[in-house]
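> Below you'll find a set of structures to go through.
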Structure 1
Amino acid sequence: MTYLKIKPGVDMSGLSPKVWKVAFHIADVFNDFDLDAVITSAFRPKKPNSLHHGFALDFRANHIQRADRKQAILERIKAACGPDYDVILHGAGANIHYHIEYDPD
């Protein structure tokens with residue numbers, strides 16, 4: 001069973017189906033590592049120059065202590081999403097997160 005959690009207050013209303021589709025694949029990756037998959041940011045229409053206008057999600061990473069594990073999860077998320085998605089580990093400390101955006105080149 002895939003567990004996908006959404007942080008209270010996160011607006012999921014304007015997400016593209018392309019983003020919804022990969023959210024569950026990403027949750028599977030977290031669950032394979034016995035971790036919660038928590039969406040911490042999604043639709044943010046007031047953020048300029050961002051794909052958080054329906055084409056991006058952020059997933060919590062500050063609950064993952066080991067750097068090698070963070071990297072392994074990053075690689076698995078990239079593989080699960082495919083080439084039309086940009087996936088990065090972004091931020092530091094309490095704000096570190098996986099940023100996933102639908103951005104076919």
Structure 2
Amino acid sequence: MTGVSVELRGDNCVCVSGDLVFATAMDVIRQLEYHMAYKENFQIDLSQVSHADSSALALVLSVQSMARRDDCQIVFINLPPVIQVLVKVARLDSIIPLK
């Protein structure tokens with residue numbers, strides 16, 4: 001495992017890269033919460049996530065909840081296949097904004 005990084009790309013896109021697993025999920029949540037404090041609308045790009053486990057789905061749900069709380073509009077793009085499958089199996093695609 002290589003860790004994870006979160007960086008702002010352009011004006012409205014936050015890119016997550018590396019391993020999105022239990023050991024890194026809380027750090028990613030904290031970094032995304034920081035970005036939500038300064039942006040009202042943005043995308044979270046997960047195309048550079050090299051490894052994900054079920055905690056990635058928990059992260060998506062937590063971030064979505066924080067966004068609603070903070071009146072922030074977010075859209076998740078380029079979810080890894082494992083997260084897409086979990087979202088569909090759990091029937092969460094109606095509440096998680098995907099693109």
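> If we compute Cα Rg over 2.2 N^0.38 Å, for residues 43-90 alone for structures 1, 2, which one ends up with the highest value? Let's see the in-between values first.
Values: 1: 1.30; 2: 1.13.
Of structures 1, 2, the maximum of Cα Rg over 2.2 N^0.38 Å, for residues 43-90 alone occurs in 1.
> Of the structures labelled 1, 2, which one yields -9500 when helix-only ellipticity at 222 nm (-39500 (n - 2.57) for each DSSP H run of 4 or more, over all residues; to 500) is computed from its coordinates? Before the final figure, lay out the partial values.
Working: 1: -9500; 2: -13500.
Label of the source structure: 1.
Where a number appears in this text, it was derived from the coordinates with a stated rule and is not lab data. Computed from a predicted model, the values in this text were never measured in an experiment.
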